[in-house]
1. helix-only ellipticity at 222 nm (-39500 (n - 2.57) for each DSSP H run of 4 or more, over all residues; to 500) computed as -14500: which structure among I, II?
2. Taking distance in nm of label points 7 Å out along Cα→Cβ at positions 58 and 234 as the criterion, which structure among I, II has the greatest value?
3. Out of I, II, choose the structure whose coordinates give distance in nm of label points 7 Å out along Cα→Cβ at positions 10 and 82 equal to 4.0 when calculated.
4. By the measure distance in nm of label points 7 Å out along Cα→Cβ at positions 114 and 274, tell me the structure among I, II with the highest figure.
5. Out of I, II, which has the highest value for relative contact order in percent (Cα under 8 Å, 6 or more apart)?
Structure I
Amino acid sequence: MIKINYSQYIFGILLCFIIGIFAEYLSKILTVESISLSIILGIIFGNLIKIDKKFKSGINFTEKYILSIAIVFLGVKLDYLILSQLGIRIIFFIIIGIVLTILFSLLLGKIFNLNKNFALLLGIGNAVCGSSAIAATQKIIGVKKEEIGLSITIVNLFGTIGFFLLPFLGTQILEFTDLKIGVLIGNTLQSVGQVVASGFSINDSVGQTATIVKMVRILMLSPLIFILLFIIFKSKNNNNEKLKFTGIPIFIYGFILFSLISTFHLLPEYYIHFIEGMSHYLLVISMVGVGLKITFNDFFTYGKVAFIVGSLTFIIQVILTSVGIISFL
């Protein structure tokens with residue numbers, strides 16, 4: 001009988017848990033997304049304090065396995081029936097916006113000599129749903145741990161800026177109708193919390209439209225995952241590498257399964273909300289693990305160019321959405 005020494009994991013997991021809970025508390029005071037704060041606190045703690053070896057196994061476990069569980073649970077956020085609440089025209093508009101945002105991020109990455117996979121991750125974070133999209137696709141794309149942390153931090157930073165900027169842009173400068181402001185906010189901000197708070201800060205009509213548009217963006221995560229898998233498999237095939245269906249990360253199967261649970265209401269609403277909450281907290285804790293493994297040197301090495309690419313991608317995303325709304329909606 002194999003005996004597993006669970007004590008080798010407990011210290012690192014507990015450390016990530018404590019920092020994660022503090023990040024969650026701090027987010028309520030600073031109105032900054034707790035997932036970003038958990039990475040930032042992890043980076044600060046990991047660089048200012050020498051972490052004993054006994055914490056390493058637990059930190060690795062948190063960053064790898066707890067993150068995978070969090071991604072599986074993320075699936076319950078996807079309710080495909082919400083597509084019926086929007087017309088084909090707006091759905092098509094959202095899809096085009098996602099595609100263009102990712103393409104521009106890749107183009108900017110090439111211009112500024114940023115690693116292609118890193119640029120892709122930044123584009124996906126901006127285009128779809130911020131931290132959740134980055135977490136769900138990072139293993140498929142194959143990026144470094146510091147690139148994951150930086151992507152989430154940068155994307156959420158500009159989401160926070162947009163939270164304050166977009167209501168002013170939509171109402172005072174562009175003078176959009178409620179419908180158009182809702183589309184602008186829902187189609188550009190990264191996290192659901194940012195979208196809901198920013199939209200409802202104007203009025204209920206804008207808030208409801210923004211939330212529905214945001215939900216459609218989140219729904220695009222599933223087809224995006226399959227597209228990425230197809231591209232990667234095709235690339236391996238072109239390079240004469242042996243393909244294995246088992247090459248799909250196991251958490252992707254769980255992610256899809258949980259999305260079906262939400263869509264077809266296979267569980268009572270109470271349990272779905274509970275799982276969604278668990279996903280959030282597990283993601284916060286796992287991001288602490290990611291942050292603890294990033295050094296300041298990593299941040300300075302990758303951060304400057306990534307910040308430029310991320311900021312320009314967000315600006316282009318807002319411009320394209322605004323022009324599209326004026327031209328087609």
Structure II
Amino acid sequence: MPFHDGDRLREAYRRAESGGYAFMANNVAEGNIARGLLRAYTDARSDLIVQVSAGAAKFVGAGEKRAGLRAICRMIHELADAFPISVFINLDHFTVGEMDLIEHAIDQGLVSSIMIDASQESFDENVRISRSVVEMARGKGVLIEAELGKIRGVEDEIASDEALYTDPDEAVDFVRQTGVDLLAISIGTQHGVSKGRDIELRIDLAEAIRVKLDEHGLEVPLVLHGSSGLLPDQVRDVVRRGVRKLNKDTHYQYVYGRAACAFYREHADRILPPDGVEDDVINLFAGSEWSPDKSVFDPRVVGKAIQEEVAAIAAALIEQSGSAGSTESR
């Protein structure tokens with residue numbers, strides 16, 4: 001299926017709400033993670049949401065965020081066309097400092113949704129900034145997500161030393177005043193590496209926010225950031241309480257690093273010269289009896305190992321969220 005815009009993503013969230021499941025939103029900074037995700041989600045017949053942060057765009061663009069954003073989004077567009085599932089792209093944690101990138105992504109049709117993060121600001125300023133992005137995207141087929149409350153930890157260029165739980169009544173006021181399509185809430189999760197049992201998770205708060213929004217006729221899916229540290233039973237519990245999107249970034253970063261580390265440790269003697277052999281990289285060891293083994297140092301080889309590990313963890317996370325079988329037929 002081709003990449004789909006926010007109108008189709010809205011339909012996907014409505015199906016998730018009626019079906020009682022959620023989507024894992026998976027951050028991507030390079031192709032091996034994207035390919036591993038596509039394999040797992042195709043096998044599970046699940047809609048796939050990939051996320052691109054401003055930091056990822058900067059990395060892909062060798063320091064140029066706009067070029068990187070176009071490059072990674074268009075790569076995903078092209079890959080999506082080759083797979084029989086619905087693929088959506090969300091911009092993750094873009095701030096007021098990236099308004100030019102937000103406008104560019106909307107005008108170029110690069111993404112399905114955008115998360116504007118003004119959660120570090122006062123309530124009124126958060127409302128003002130978030131509403132301005134909603135107005136920018138109106139009629140353009142792009143959903144807007146905003147965050148109310150603070151998530152402890154570091155996510156790309158966003159950092160907070162404290163957590164601030166989302167108030168249900170404020171959530172109603174925020175959604176009414178901004179018109180956002182999705183609401184990211186703070187219930188005790190944190191960005192980065194954390195231990196699930198050590199997280200002071202207020203799952204009851206997610207349900208209270210969902211009930212308050214429903215009482216006021218506000219059909220807004222709830223989003224949980226910083227979910228990499230959650231244990232499987234915690235994920236299933238928050239999904240039962242009404243969360244429809246959970247963000248995963250650190251999890252895939254670790255799986256990527258671990259797969260690469262294991263591969264290179266196993267094959268180190270076929271890549272690194274042994275003691276006594278001159279480290280003649282510039283001539284590729286032409287004057288030595290020893291030579292490196294291309295069958296293991298070719299980056300495509302470790303890339304395949306990374307993709308396999310990403311696909312394996314993605315399959316487990318799909319099972320937790322319950323989204324298997326959610327994609328529409330081609």
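What follows is calculated from the coordinates using simple rules that are stated; it is not laboratory data. Worth saying up front: this structure is predicted, and the values here are computed from it rather than measured. Cβ atoms are built from the backbone, for glycine too; each structure is taken alone.
1. Going through each structure in turn, the value belongs to II.
2. I
3. I
4. The maximum falls on structure II.
5. Ranking I, II on relative contact order in percent (Cα under 8 Å, 6 or more apart), first place is I.
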